[in-house]
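Next up: some structures, all given as structure tokens.
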Structure P
Amino acid sequence: MKFGKTVALWIAAWLVLITSLHGALNLRWFAARQASATSRGKFLVGFIPVTCHLTCPVTDFINKSMTGESMFDPIRFNGFPELKEAFLSGYMPATFILAPLAMSLREQGVPIKIVYLGHRDGTAMMVHKDSKIFRIEDLRGKRVAVPNRYSNQRLLLFKALRERGMSIKDVEVLEMPPPDMPAALYSKAVDAITSGEPFMGQTEMDGYGRILYLTKDVWPNFISCVLAVHEDAIKNNRPQVQALVDGIARSGRWLDQSMEHRLDAGEFVATKYYNQNPKLLQFVLSKPPDRVKYTNLNVVRKDMEEIERLGVEAGILNGTAHFEDYADPSFVTDDTKVEPWAWKGLPK
């Protein structure tokens, strides 16, 4: 018995050590605590390598190009589960996150506020080029991959089916990490995939994917992800949060200012932040030009309430948190007055 207790204690100690090393080396737990006290007021902002989070690395890169440093530290995650846990742990006070997920967290009592949007549109549903799926009605009985239960892509599918007299139960919905979706469609393990770009564009660019619909065809001005901030950060560091939102908004205006700016962003974001082929990101930012839009991103009640209503109808939200609970639209009240960055782009 004594030997068993000794072994158990050694195992527990070993797990604590491994967890601490993982946090220190991979998640930068201790660096984050030190940074919050010593890095001239900068804080961490979470993002995932998708186009609806693009303004985060764009802002970071432009700040460094213009002034030699950034106003915040962007932290890349590979999926929303890890990003969510990092936010809940207090590791970072701000993050880009799925809009319905932010609302769900607020329903659970998490002090989170949506302060700005990621982008509008920018999502497609792709089918295999050889499939016989040409209309949304043709999805009946098919396997459709979505990022997760709280993704707006699932709500988009729910909306598209309902408008054609169908139900979400008429398809087999599978939850799948977006990076895995192109291979699943290529192998025909699923019949259709939908997530944020550039993963949908990858199937099109590689020649085996065909667009069934773009979000603008089903849900004009579709919103996938939002910039959300912990209420404590707003309360204790509002000027810092305002600077973050202003920077993100200016990056959106800069991106939509010209196709040259979009192509430049595709180059430096893909190589320095996303670890992707620049041609892929440039493809989805340009074909068609309005596939992804980075202006008109202030938080508007009717947009959020539409997501909230659909979330309740789709069974992913309880309806116990409302606009005043999960949103703070005061940081950008009129997106049309936002001035783009004066940065000219990459050297030619």
Structure Q
Amino acid sequence: MTTSLPLGTYDPAYTIGANNAVNACLRIQPNEKVTVITDNACLEIAASLAAQLEELGVVYHPFVLEDMAPRPLIDMPQPILDDLETSQVSIFAVQAQRNELKTRMQMTEVVNRRHIRHAHMVNIEPRIMLEGMRADFLEVDELSKRVLAIVEKAKVIHATTPAGTDITAQLSPHYKWLKTSGIISPNKWGNLPGGEVFTTPQEVNGVFVIDGVVGDYLCAKYGDLQATPLTIRVVENRLAEAHCINKELEQEFWAYCHTDENSDRVGEFAIGTNIGLRDVIGNILQDEKLPGIHIAFGNPYGLHTGAEWDSSTHIDVVGTQFSIWADDIQIMQDGKFLV
């Protein structure tokens, strides 16, 4: 059961970002089939993407989640999963709701197995279409390659910020680094806007001051944390402490990171490489691509990195104004790349 999208009812300013997504990032060919998944909150953005698909003349099947099942979803609707089985490309432009991570994992299981070029646009919003999605993704990709060439040889990455972050990651030769620069391949689906390189760390220790944002549904609730930063301490790759003057955020973040036995374990260590971005906007989809470090607790994307453990949760945390060293090579000073 597909749904029609309101073509022609979107802000024409979205056109540049939508064209970037369809043609620069996904490189959709006229003979391919596309699955488009959206919700009521993102209909206008989905319509701008669909307009680009119409111009290409491709076969695409749109689905609006609220037409398929009550939100928050318990499972990804089966017709969507079935449609993905016959697609070469998929786009997921949806506002996250609480406890829906499992349904996104059900979707990405098909994406990974079928090697679908998948654009993951969770919490996409107008400002991102007008900022992050207008980046020169070929330029972002070139920078990401240069950063990747340095960090995948490193044994240790050390990072500090003026706000008080002082964190060290020991890296494992057994865990792969990946580049999700916005140029999406069948080998690894990617978030849009893109711009990061990441791995699963062997072990992280230190203090991380989250003066950017936290991820998943907490991002929409708490937004930009510059005025009320959340300070965490990581010991032997586990969340040991969390402190914030906003006690509700502190408690909710702590509870999220104790959902299962690995929810408090650092599963992702990443460097944002989208040099088209300047400031935190309070949206994890774009803010985690800001030049600097972000880490995530929970699911380590082991199918791609090689990590042998798992978790039912994944929550990113973002800081700002990083200085970064890969072994003895400094690659960033106060948020600006040196490579």
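What follows draws every value from the coordinates through simple rules; no lab data is involved. Nothing here was measured: the structure is a model prediction, and the numbers come from that model. Cβ atoms are built from the backbone, for glycine too; each structure is taken alone.
Brief remarks on what is shown
- Parent structure of the calculated result 41, 39, 32, given that Cα extents along the principal axes in Å, for residues 104-263 alone is the read-out and P, Q the choices: Q
- Which entry (P, Q) yields the derived value -7000 for helix-only ellipticity at 222 nm (-39500 (n - 2.57) for each DSSP H run of 4 or more, over all residues; to 500): Q
- Origin of the value 0.65, where FRET efficiency 1/(1 + (r/R0)^6) of positions 56 and 224 (r between Cβ atoms, R0 = 41 Å, to 0.05) was derived from one of P, Q: Q
- Source structure (of P, Q) for relative contact order in percent (Cα under 8 Å, 6 or more apart), computed value 15: Q
- Value 31, 27, 22, calculated as semi-axes √(5λ) of the Cα gyration tensor in Å, assigned to which of P, Q: P
- Structure from which 11.5 was derived, mean projected area of the Cα convex hull in nm², for residues 48-191 alone, options P, Q: Q
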